[in-house]
Each structure stands twice: as structure tokens, then as C-alpha cells.
1. Name the one structure among I, II that helix-only ellipticity at 222 nm (-39500 (n - 2.57) for each DSSP H run of 4 or more, over all residues; to 500) of -24000 was derived from.
2. Which one of I, II has mean count of other Cβ atoms within 10 Å over residues 39-46, as calculated from the coordinates, equal to 15.4?
3. Given a value of 5.5 for distance in nm of label points 7 Å out along Cα→Cβ at positions 63 and 175, calculated from one of I, II, which structure does it belong to?
4. For structures I, II, calculate distance in nm of label points 7 Å out along Cα→Cβ at positions 15 and 143 and state which one comes out highest.
5. Among the shown structures I, II, from which was the value -0.98 of log10 I(q)/I(0) by the Debye sum over Cα atoms at q = 0.14 Å⁻¹ calculated?
Structure I
Amino acid sequence: MRPTEILLHPVRLQVVHAFLGGRSLTTADLRRELPEVPAATLYRQVAALVAGGVLETVAERPVRGAVERTYRLAADAPVAVGSEDAQGMSRRDHEQAFLTFALGLVADHDRYVAGEDVDLARDQVGYRRAALHLSDEETARLVADLRAVVAPYRELPPAQGRRRRILATVLLPADPPETVSGCPPSSG
């Protein structure tokens with residue numbers, strides 16, 4: 001399944017996000033995490049992700065005459081849109097993808113604050129914006145540096161004292177080059 005097929009479908013994107021961090025989940029686990037998604041829709045989208053090679057079955061066990069499967073993200077599962085995929089997307093596709101991404105963050109936040117043991121300071125919850133003045137080369141270095149900083153933490157397995165946390169980033173130009181006050185447009 002192409003990354004754009006996942007990204008442009010809000011339920012599939014929510015399901016994929018639930019598996020991030022090396023998690024293995026059953027559809028019952030997913031229903032508890034995504035209670036706003038109707039069961040039939042959830043099962044249909046999980047089946048589509050399995051058929052598309054995004055999810056793989058890691059265990060099966062009989063439960064009341066049925067088979068309960070445990071899934072995880074496939075090793076080569078597309079969980080982000082790369083530059084090649086992004087170039088093939090229309091403006092409308094990008095708008096839909098970003099809206100789906102943003103609504104997923106809102107849903108994650110809502111689930112957290114609806115919990116019974118909410119302590120934003122203890123849990124180090126934060127969201128902030130920063131404006132940076134960067135050339136294309138500096139932006140590429142920033143992205144590479146951020147990936148290098150986050151990479152070792154992504155490899156940490158679930159363990160006692162660890163809590164799954166969501167880190168989301170958005171990086172986009174705030175102004176077209178010709179509207180940057182006091183500076184001529186860059187020529188390259």
C-alpha cells in the first residue's frame with residue numbers, strides 16, 4: 001500500500017499511528033484505543049492494511065469460537081510520505097493529508113485529557129511553535145540533526161517505567177521568499 005493511500009484515509013492513518021513504537025495489538029486493543037471508530041470500519045481498515053502489507057500477523061489464538069489475531073507494523077511498512085510520493089499528490093491531497101494528520105493529533109490529545117490520571121506537568125506535555133530563519137541547506141541539516149537525535153529513542157522497547165509518547169513535527173515555510181521583510185528573494 002502506498003503511503004499516500006494510508007495518509008489520505010483518516011482511519012487507516014489512526015490505526016498505523018496506534019502501532020508506532022513497535023507495538024503489537026489486537027483489534028480489541030485498537031477498539032479500546034480508537035473508540036470513536038465504528039467496529040465494522042475498524043475491522044475493514046485493518047483488513048485493508050493487512051492486505052496492503054502494512055500490518056502483519058504476529059500471533060493467533062482462539063477466542064470464543066473465533067481467531068483473535070495480534071498485528072504489528074510490517075518491517076517495511078510505509079508510515080510517512082516521502083518526497084517522491086508527495087510530488088505525486090495534488091494540492092487537494094496535501095490539504096486532506098495534513099488535515100488528517102492534524103485531526104489525529106487532536107484525537108490523541110483528547111484521549112489523553114479525558115484520562116483519569118492527567119498531570120500535564122508530570123507527563124511533560126507540551127506544544128509549541130518556533131520561527132527559524134533557515135536556508136534550504138540549513139533546513140536539511142536541521143531535519144538530519146532531528147532524525148539523529150530521535151533515532152536512538154525510537155529504538156527503545158516498551159519497559160517498566162517507560163510510557164509511550166507521541167512526538168509530532170511539522171516543518172513548513174511561513175512566508176513565500178519574496179515576502180520576507182527586508183530581504184530580497186534568494187536566487188539559489
Structure II
Amino acid sequence: MSKEQLKLRSMIVTALFAAIIGVLAQVTIPLPLVPITGQTLAIGLAATILGARYGTISVILYLIIGSAGVPVFAEFSGGISKLVGPTGGYLVGFVPTAFFIGWFMEKQGFTIKNALMANVIGMFITLSFGTAWLKIAADLSWTAAMTGGFTPFIIVGLIKAALASWIGIAVRNRLITANLLFSAKPNVNQTF
């Protein structure tokens with residue numbers, strides 16, 4: 001397979017994961033301050049399957065599409081106001097979360113155990129960014145921000161981390177078997 005074909009394939013898979021994040025963002029359970037969404041599951045899947053570089057690029061692409069006004073954020077919303085509003089910290093936090101999960105997996109190996117560790121830590125990265133931003137944007141006390149933006153998401157976050165790990169490793173292995181994803185770290189001759 002030529003270098004151009006590999007590059008095209010990686011761009012298509014990255015864009016596909018940006019779309020998957022947008023679709024899973026619509027799976028919501030409303031709560032008073034911040035809804036529970038499928039976005040964090042999708043972020044974990046993207047990073048677990050694609051690794052640091054392409055997982056992070058898929059998240060950035062998702063954020064660009066959403067901030068341009070396409071309704072891909074939770075509850076079919078979009079626009080730059082979502083990035084700077086009270087829940088914008090969670091969205092922005094997806095970038096370091098995806099990078100960390102992918103980086104950890106690349107360094108430690110793509111196993112379910114490593115994926116679970118990476119996704120749990122990633123969950124706390126997202127929650128930390130989101131809670132800090134929520135405190136500032138909504139002018140809340142730390143107690144109110146933690147109560148409304150952190151604590152209610154721990155149990156659900158652990159469940160999503162486990163699902164992202166198990167499903168992510170299974171899908172990654174199948175994509176590698178189908179030659180749609182490379183198991184080795186990218187080098188000069190490989191784009192993906």
C-alpha cells in the first residue's frame with residue numbers, strides 16, 4: 001500500500017471517529033448543571049483505538065465542527081458559545097484526555113488492563129478541566145462545582161472507562177486484522 005493510500009486511510013478513520021463522538025454526544029441523561037453524555041465514552045474509544053496522535057486529532061476535529069455551529073455537541077447544540085460556556089471545560093478537557101489515553105497506551109501497550117488505567121485517569125482529567133471551568137464560568141464555590149460537576153459523574157465515568165477499554169481494544173484488534181489500522185507506532189514509512 002502506498003504512502004498516499006495510508007495517509008488517506010488515516011484521515012478517513014480520524015474523521016469517522018470525530019463523527020462517532022458527535023453521534024454519542026446525543027446520548028444524554030439530563031442533570032441540573034451538566035448532563036451525562038456519551039461523549040466521554042466516544043473520546044475513550046477514539047484514543048484507545050487510534051492512539052495519541054489520531055485520537056487527539058479526531059477530538060480537535062469534533063470541537064472545530066461543533067464550534068463552527070454544526071449541532072454535534074450534547075443535545076444537538078453547537079457554536080463557540082458552548083466552548084466558553086459553563087460546560088466548555090469538559091469539551092476543552094477532551095483534548096488532553098484523548099492525548100493522555102493514547103500516549104499511555106502507546107507507551108504501556110494496547111491491553112485491556114492498560115486501557116482501563118488510561119481511561120480512568122482520562123476520566124479524571126476531563127472532570128478536573130470541566131469542574132474548574134464550571135466553577136469560574138458559573139461563578140460557583142468549589143463545593144458547588146464539585147457537587148454539580150464532578151461527584152455525580154464518577155460512577156458513570158468508571159463504567160464508561162471500562163466500556164471504552166473493553167470495546168476499544170476489541171475494535172482496535174479487529175481493525176488491525178482487517179489492515180485498516182497498524183499495530184506498530186507510526187514511522188517514516190507509515191502514516192497510521
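1. The correct label is II.
2. Details: I: 15.4; II: 28.6.
Derived from I, not from the others.
3. On the way: I: 5.5; II: 2.0.
Corresponding structure: I.
4. On the way: I: 2.9; II: 5.1.
Of structures I, II, the maximum of distance in nm of label points 7 Å out along Cα→Cβ at positions 15 and 143 occurs in II.
5. Numbers: I: -0.98; II: -0.73.
This figure was derived from I.
FYI, it's all coordinate maths here, none of it is from the lab. Keep in mind the model is a prediction, meaning the values are calculated, not measured. Cβ atoms are built from the backbone, for glycine too; each structure is taken alone.
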